[in-house]
Every structure is written in structure tokens, then in C-alpha cells.
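So, here come the structures, one by one.
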Structure I
Amino acid sequence: MRDDTTFAEALKSVHAAVLRPEVLVEEVPAPTRLAPSALALSGEVIPSRNADDEPIATGRFVLLHDPSAPEPWEGEWRVVTYAKAAVEPEVGHDPYVGRVGWSWLTDALESRGLEWRAEAGAVTCVLSESFGALSDREPTVEMEIRASWSPQGGQIDAHLQAWADLLCTIAGLPPLPEGVVALPQRR
């Protein structure tokens, strides 16, 4: 049976979440076959907040709710995310890049004091080199972190904030100074 009240409360908290000003999010069509209720947000990190500027990181945050608590989820809620950004070329050759990327995710969750379980994911780095007529292009490396986890104890808004923190980290932005609070943004 679908619990619209529980999901509606979670949506209110997600829409009220305060994110860093560099993180712009918008609601996009959510998957319809993964759970009875779902929300999907697309996000970009644009340091200048100028809509004409190119984003330095992109990602997606999907919130799934299934009151039947599917066994692999270990709960009624599931967050499915990805974060992607260009990184320094030498990062692509680092044998620990996967562990570092995954630690950025867990650090973001831990810094918000969150509890989760049944986490899963992958960190991928893609090195692109150009040849022939394109040989004047510099090599590029793109890192992508795909992850899912089951939030525990509510605080769905804080899980969105942790994902936004991950987006800023993969984009190379420094953490906000202690005591600085992000201002609400329009979505």
C-alpha cells in the first residue's frame, strides 16, 4: 500500500533543504518502475551562479520510497546518486582514486551526522587523449561516483545536503569555513 503522507513529508524536507549557493538543482522526471514513490533532482555546480557559465560538476539525486522495505534496501528508503566532474589529469593515474572518491561520499554523509546502510557503488575515472587532427587538445580525466544507500532515521534533507557536498568536493571546491551557513536557494 502506498503511503503518500510519509513521502509527502520527505518531499517537504527535501524542498526546504539549504544547499551551498554554487549548487543549483531542479526536479526532473523520476523513475517510475523502481519504487511506488520517487523524486529525482538534477544538480550542477556553477561557482559564479551565472547561468551562462559551464558547470564544473553535474549529478543526480534520486529518492525512492517503498513501504514494503525491499530486502536489498534494508529499509523503506533508498537514495541513488551520481556525481561527475573533470579532475586533474594525474588523478587518472592514481591507483587509489577509487578509494578516495568513495571516501568523499562517506565523509560527506558522516560530516552531516547521518546513518545509512546497504551502501553500494562504483568510482570510475576516464582518461581521454586526442590524436591526429585533434592532437592539440590536452588530455582530460573525468571522475564519476555512482552510489546508492538506504537512509536511516529520517533526515532525508540532510542526505540531499551530503550529496550536494559530494558534488562540491568532486568539483574541487573547498569546504565552507566553519560557521558559514549556506543560504536558501530557489529551485
Structure II
Amino acid sequence: MKYQFDLLPEEYKSSPRDTIGIVFAVIAIIITIASICTTMIKNRASFSGIDKQIANKKSELAGIYSKTSNENPNANRINEVKKSIEFINKNLDTPATDVVVFLNSLEGCVPDSVILKDLNPKKLNTLNVKFTINGEASTIQDILEFTNRLNRSGKFKASLRSNQSAVVAERIVQNFILEFQYKPSPNN
């Protein structure tokens, strides 16, 4: 035989009010889940639209990069020239440096009828090297005058390495290669 005792007071016993509360709780949970799902669906839709916009902007940016690189193929050459100009400006801002004295002395020896086209080595961080100048002159006498001016200056020891005639714009010019060593004076 089983005995069952109900020791709870009457006010704590189940009533129909508890069933209504459970129903309301279930309805609240269902509404919450439904709102979360609809918000997720809306967010996914808006994110997919934003993803498409981002992809479009990335493709536009790639197009701009390719156009820029196609229109500016000489960027490396421009950067080299820019570095050379910065180096020259830096050294010209500080007068009486060896490089400035070297460039001024070299410029003072060049006759008007001689055009210097190239100087090697290009880096002038050390002046105790043998330099090579490629140039163009009207006559062989102009080249010899340039060589003599360098030697008479006391700052250079120069010698003509090669000379060749060429026709440029219906006139004969002398292309030459000259080697020289810079000898700075003790004052500099």
C-alpha cells in the first residue's frame, strides 16, 4: 500500500495560472527565436550586397593600378634621376666639399665646343678612382684642348682613350672617351 502525503499549503499548489505562464514563456521563446532568425537573414542579405560592392571597388582599384603602371613604365628611371638630383643638391648645399670642388673644377675645364654625355663611375662617394668621360666635340682640337685644360688645372691627370668621327644632323662630330684621375689639392 502506498501513501501519498501532500504537505504543501494550498497557496503553493499548482493552479491554472501556472499553465498560462508556461504558455506565455513558450510564446516568448518562439518570438525571440523568430526575431533572431529574421535579423540573421536580413544581415546576410545586406552583407552579401556589401560584399558585392567591395568586390566591385577592388576590381576598379586593380584597373587603376594597371592603368597607372602602363602609363608610367619609367618609374625606376625617374627614381634614379630623383636620387641623383637629391645627392647633387645635398652636396651643393654644403659648399667646399670634395664633390663640389671636383664638379666645379671639372666644369671649369670644359670648353664651350665640348659636350659631356656620361661620367663613370656615377657614385661620387669616393674621388680616388679613375673616371671615364664620354663626350662629343666639334673637332679633334677641341678634345685636345679639353685634355690639356684638365692636365693644366693641377687637379686632374687626363688622357684620351679613344676618338671616333660620326655624322650627327648633317655635320661631322668627334665622339671621344677620356680617362682621368682626380688629384685634390691639400687645401680642400
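When relative contact order in percent (Cα under 8 Å, 6 or more apart) is calculated, the result is 15; to which of the structures I, II does this value belong?
Source structure: II.
Ranked on Rg/Rh (Cα atoms, Kirkwood Rh), for residues 49-152 alone, which label among I, II comes first with the largest value?
Going through I, II one by one, Rg/Rh (Cα atoms, Kirkwood Rh), for residues 49-152 alone peaks for structure II.
Among I, II, considering only distance in nm of label points 7 Å out along Cα→Cβ at positions 105 and 145, which has the greatest calculated value?
Greatest value across I, II: structure II.
Identify which of structures I, II gives the largest calculated value of mean count of other Cβ atoms within 10 Å over residues 121-128. Please list the in-between numbers first.
On the way: I: 14.2; II: 11.0.
Sorting by mean count of other Cβ atoms within 10 Å over residues 121-128 in descending order puts I first.
For which of the structures I, II does the calculation of FRET efficiency 1/(1 + (r/R0)^6) of positions 129 and 169 (r between Cβ atoms, R0 = 30 Å, to 0.05) return 0.70?
Only one of I, II returns 0.70 for FRET efficiency 1/(1 + (r/R0)^6) of positions 129 and 169 (r between Cβ atoms, R0 = 30 Å, to 0.05), namely I.
Computing helix-only ellipticity at 222 nm (-39500 (n - 2.57) for each DSSP H run of 4 or more, over all residues; to 500) gives -7500 for which of I, II?
Details: I: -7500; II: -19000.
That value comes from structure I.
Given a value of 31.5 for mean projected area of the Cα convex hull in nm², point me to the structure among I, II it was derived from.
Working: I: 12.6; II: 31.5.
Source structure for this number: II.
Throughout, read-outs are computed from the coordinates displayed, never taken from laboratory work. Values in this document were obtained by computation on a predicted structure and should not be read as measured data. Cβ atoms are built from the backbone, for glycine too; each structure is taken alone.
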